[in-house]
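What follows is a set of structures to go through.
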Structure I
Amino acid sequence: MKHAGAEALDILEPLLADLRALEGPKEKKRGVFYLKSRAFLHFHEDPAGLFCDVRLDPRDDFTRRAVNTQQERRALLREVRAALAQHAQGRTKP
C-alpha cells in the first residue's frame, strides 16, 4: 500500500483542514502529521480505497482506519480528538 499521492490528498483536503486546525499535531509534509517529534498520522491509497494510519496511543504502533466516506472521516476525527485530549491530560506519554 503506497502513501497517498497528491490526487488522493486533494480528495481528503477537507479532512486535512480539520486536522490542521487541531492543537498538537503539526503537518511536516502534506498529509503527514507529527505529534512532538513522533509520527502521528499519515494516509495511504490502494485499489481498496483511502486509509489513514494513526497512532491513537503514542506508546502503540499505528492503527489503520478507512477514510473513504464522510462517516469514516468524521469517525477518524472523533478518535483523533479523543486521543489528543487524553494526551493533553497526561493520560498517555509520548
Structure II
Amino acid sequence: MSDAACPMDNPPKLVFPCQYPIKVMGRAAPDYKACILDVLAQTKTSYDADKVQLIDSRNGRFQSVRVTITAEGEAHLQALFEALKATGRVQMVL
C-alpha cells in the first residue's frame, strides 16, 4: 500500500468567479425551463442564455435544465441551490 494521499482527500478548490455547470431536474411541465430561469434571475446569476438546454427524460415524465452559470462564490452557490429547492418543483441539482 502506498503512503501517497488519496486525491479525494484534497479535492481541488474552486477559484471564484468561475464557470460552473449545473443540471436541475424536476417533473416535466410546459413552464419548467422558465421557472428555473426565473430563479437564476432572482438570484442574480449570470449565464449564457444561448447555451441553456432542456432535456426530456426517456419516458417524458421528467426534465432537466442544463446551464453553465458564473458562480461568484460559495455563498452564491448555496443561495442558488436553496432558491431552486424552494420552488417545490426541483427534484435534484447536480
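Where a number appears in this text, it was derived from the coordinates with a stated rule and is not lab data. For clarity, every value in this text was computed on a predicted model and none was experimentally measured. Cβ atoms are built from the backbone, for glycine too; each structure is taken alone.
A compact table of results
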| item | result |
| --- | --- |
| Structure (I, II) behind the derived value 20 of relative contact order in percent (Cα under 8 Å, 6 or more apart) | I |
| Structure with the greatest value (metric distance in nm of label points 7 Å out along Cα→Cβ at positions 48 and 64, set I, II) | II |
| Cα Rg over 2.2 N^0.38 Å from the coordinates reads 1.01; which among I, II | I |
| Structure (I, II) behind the derived value -8000 of helix-only ellipticity at 222 nm (-39500 (n - 2.57) for each DSSP H run of 4 or more, over all residues; to 500) | II |
